[in-house]
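Where a number appears in this text, it was derived from the coordinates with a stated rule and is not lab data. A quick note: this is a predicted structure, and the numbers were derived from the prediction, not measured. Cβ atoms are built from the backbone, for glycine too; each structure is taken alone.
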Structure I
Amino acid sequence: MRFFILLLLLGLNSSLVQAQLFGTGFGKTQDEARREALADLSSQISVTIQTSSALRESEVSGKGYNQNFVREVLTRSELPVIGATFAYTERSGSTECRAALEKAVLALYESELKNLLADAKKLSTATDISSLSRLLSLSDQYLKFRLVMAVLGKTVVEEFPVSRADIEARFEAAAGDITSLDQLAKAAALIFKDNGYYVFPPEVQNSREITPFAAAIRERLTGALRAVPEPSTAVLKLVGSYTILDNAIELTLRALSETGLTVQSATFKLKPSAYAGYRYTPETLSLEALAAQDLLITNDLRADITTNRGKNNLLFKAGETVKVLVKLSKPGYLYIVGHTQNADGKFSYLIPIHNGKTKRDFVLFVNTDDVNKWMEIGEFEITPPFGTETIQVLASTADLVDQVPDFYFDSKGYAVVGKNPAEVATKTRAILKKAGTGQTKTTEAVLTFTTLP
């Protein structure tokens, strides 16, 4: 089997190397503001890597990382931030935190990486499930440290001593075949023993849709672990993804700390009896692939979108409430297009920002005081029809009112842009890219969530 690794060129592009990075966050408390500032730093590092010409994907054999896993780490902004310094400013009704990550922290990353590799070498031939879980976590950390260190100007030469595929194969052999979700929950409880997990439903690899099978996994794990009901109160966030194989499903789970460190890991092979009766294949791959294709991202202007449960592995059920929030890293303008696929069919629509029926009413201006602050654009109750929503934020430092697409209101009050989300997404992105010339900066962000009965 062939595997891929994101390799850093020895001659790093000067635009990639950062002497200092700053992240800004706001919150009701210092802890909340610090978490937001750390997330902002991690996002900047991820964007730097994804948009830099100093990186390439090179094919290697034996040792390495599946390219889908590397992409998942980057798009989820899971990169660890250690050694940052924090400065707090009390604002009216909130606290601002400014986090700084200086090149001097490379020594700390190098020390952590040295210890990590030493531990990995000791465990490289392990066959017991506890040691293999630790080895999987170290493998995650190695990749994440390597990427962060590249942005700070350091190329890591030493490879991880064992390929991730080898570790996963040994772990699955030690765990045995999983034939039911109850068995999965019991096996996971032997690995994830801490207090305070928030369990996210796993995503299908290369998809952000949450299937009924993923929802069932979340329910079982929440009942089996020491879990909390909201991500805001979590000590660790349990995330995962699964790959559909011939006559089996491979499920990977990871517990992440506040700073993005992988604390615990596991991978299980589920036999057909474990997922019998559940839909486990995604229905919206074409729409999601389009949303992710040629995504316009840059650190010159960063847009972000989230919900009251975060922005990854999102599942909402009937009667629950979803809050959608957006933010920009600089003063600018944005509008939002929703692409939906459910029992009523496919269509794209504008999400209202203000009350009214003109294009101006769908544009939000972010002033200097609101930069890097989450702004709630709506709170919605989950009702039928159920399906998958992909929300596209389009932003610019220049006014976007003339770029807002034409629309009409349907019988349910949606400001419909078109019945073909593929055409709508392609057109809006093309117009935004064309506008990003000279002093005008443009960017976008995408979020997907699933609703189920």
Structure II
Amino acid sequence: MLFLNRRARVFLAVLLVVGGVVWFFVSGSRSKAVPQLRLSEEGEIGQKGPIVLEFSGVVNTLSVESAWHMEPATPGRFEWRGRELWFWPVAGFEPGRTYTLELRAGWSYADGTRVDKTLHFTFWVREPLLLYLGNPNQAPEVYSVAMEGRTPQRLTDTSGRVVEFAASPDGESIAFSVRNNQGGIDLGVVKRNGQKQRLLVACGKERCYQPAWTPDGRWITFVRSGADQGGQINYALWSYDFIGGRATQLVNVADMIPTLPTWSPDGNYLAIYDEVERGIRIIGRENRVNAFIPTSVSQSPRWSWDSQHLYFVVEQMGDLLPYHAAYQADLVTQTTRPLFSATGETWDVSTPAEAPDGQWVVFGKRDLNGPVGKQLWMVPTGSLDTGEGAIPIATEALFTIAAYQWEPAGRGLVYQRYDLTSSDAVPQVVIWWRDRQQNQVIATDGAFPEWLP
């Protein structure tokens, strides 16, 4: 047996590991670098993914996808970006759990090199944070709060000029709109820990606002408006490309005022509200308007988990006052239908939001002859006509509720509530957990809550 002294062992390790790249032998007496699993700086991953595997060479993509196995089993979709394989889970990863990715032997590179060794990778799925706009009426900044600690951390540093924000799907960054010194609104981004705040798009006297991430996290779509030389205000949809590092105009339709962009979960469709035509436009990947849903209510519609349905509201007239009724659009059949039509009651409803597993829908509702504030309920998706099996979440009559959003794994909800009885009231951020059936105030003087995976 050959024994190596410490210096020899170190020298051998340097030969085997160069710059953190490990090499392994494959059939045909060739060697390749082991694919690298890209994780965050903390070695974690968010609930929505993605998992990114970096290969040292061009591979046979179908062979790699066939060799891909996860424990626990997790359905998802693949996307290849050069030598990188990106994987997004359909329903999200379970937080607080370790996953194992197995790349089984038998996959190959494009040059015919076959890998006869099974590779294993493990990763930890972190718990999500909550984002909200703190001190929204005086000096708004983006804050985060952890569920267990409940100690808020300010993420942005703008001297109280934040207008709105949006969390990236991978949970690593937050985009935000911020007022500048020229009377316009710029677009910026900051890391989840509050570091590396930077300007993405300097908009000068124009206004860049309502940022919306694409599901793959590559683009941020936003509305840009500004006056031309004649003083006419023009509106357009723009996107910032993180790979190219620049912003370009996405959609330019004459006589259209696009607002409130929101991407479908599969990234194939963009829904916007057109303030001119008064309706929801659904735009496909080729930037063509695929559908138009008339409604006089300016809104950000909600997508179903499978991107096949869209929830929205329309204004209808009651005996004395108008109210909002909920509808569902089917993108496959190009039809719409009213919801809760068989309940025998008339409700003023906020836009329903479907759970990540597609089993439940949450919505705000108010009886037309009841209190002014809306309460929060959830109902099985199989009972959207009758409302049977509805479960109350927050029914305080003297509060009104808005900005509700499912936790990425569907374990609960976050929402904003406001006390209607007090002139000194400030908005509160509240969490409701399904297993506990309890509501918990997370932040006071906070608005527009959103999950950060």
Structure III
Amino acid sequence: MVNRFREELHAGKSVEDSVVATVNSAGKTVFYSGLTVFVTLSALIFFPLDFLKSFGYAGVSVISLAVLGALIPLPAIMALLGHKIDKGVVRKSGITPKEDGRWAHTARNVMRRPVPVVIGSLLVLGILAAPISNIAFSQVDSRVLPKSDPAAIGAATILDRFDGFEGSPIEVVIPNGVGRETEVDSYLAQVAKVDGVSRIAPTETYGNDLRIQIIPSKASRTLAAEKIIHDIRDIPRPEGTLIGGAAADFTDSQDGIASTLPLALGWIAFWVMILIFIFTGSIILPIKAVLLNGLSLVATLGAITWVFIDGNLKWLLGDFTVTGALDTGTVILVAVVVFGLSMDYELFLLSRIREEHMAGKSNIESVATGLQRSARIITAAAVLLAVVFAAFMISGVTSIKMMGFGVSFAVLLDATLIRALLVPALMRLFGESNWWAPKPLRRFTITH
């Protein structure tokens, strides 16, 4: 908003006209980009984990306030400041709008050889994504703590010296089990044969109900524990039998996430494509944006897998325990946040390209000028965000370290390889088809 206000002032407009033009152009972009991030973060509310729901509610609240702040008080502040908005700048050349510069030259060079650029970029993304074949999911336990932490030391000692996890048993309750001892004994005999069951504790009686503790030989929040729970639940059991405990909680939450994931992905893809279509008036651009951001996200997950499952880059990130799996909640949080931020950058870039194209410029010049006018802001925002999240990497808790690395890596990848190379190259390959839409649908788009 501030950058566009400066552009309008330097074009010779009055302060009032500059504010109006800014809200009419950059204001629309802020509104639609905010709306896109809003619907993306709201997908977190669908998941059955309070951890993710809380981030969803907080995210949509912050985005709403940020958009309102940009559209209501900020224009008033800019009107009060007027030409004083340029005072105190460190680099005078940075406030003068340019249609030609380093970013425009980069875009033109890319568009001269779009096919090699696309192939090369996809190869890089493919290499980054390759480790994703090893990805596995679990939830946090004591192993995410620093190795010197007392809880981590205690858990490691138990794992090393004992064959069962006594502190996190699988709880089995059989209501009205008294008097059905033969059926219960037969059931427990089958449970004892399940791979991963260390032993079964003596049965406890509470009135007419029976309580049995099954001691697993695997940690309760791992893929192995999930398999144990599924295997036990597959065994025919006395009527009314309840199976709980930490491992069952983990299994049910993982199953809940898996069942919710298609709904969340569908929600994000549908609304993002609708909003980008309304904003750009194009059928091609929304599909391309979702696919590019999907590729960027897969590459990010591949990099996270390479670091935190394969155990690389400890010299940079600090020591951590390699558990062989990623925390499910953290991965979903990183994926949703990164997708929302990527769409935010996409709309900022497409807004300027669309505006230049509607002003009569060719597809190539629209892309070059649009990148020149918006890439500096996008890159600065990405670097700032990457630096902030990079601070999380010094944490001794692995899940926080992973979130910091994932978001930092993703925003830098998106602001460089995706926005500076792939977007201009694909815009060149599609040409004027970028802006095509069926005539009946064009009335649903906005003007710039």
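When distance in nm of label points 7 Å out along Cα→Cβ at positions 125 and 157 is computed for each of I, II, III, which one produces 5.0?
Structure of origin is III.
One of I, II, III was used to compute helix-only ellipticity at 222 nm (-39500 (n - 2.57) for each DSSP H run of 4 or more, over all residues; to 500), and the answer was -9500. Which one was it?
Label of the originating structure: I.
Relative contact order in percent (Cα under 8 Å, 6 or more apart) computed as 14: which structure among I, II, III?
I
Quick check on the output: 24.8, 94 is Rg and Dmax of the Cα atoms in Å, derived from one of I, II, III. Which one produced it?
Source structure: II.
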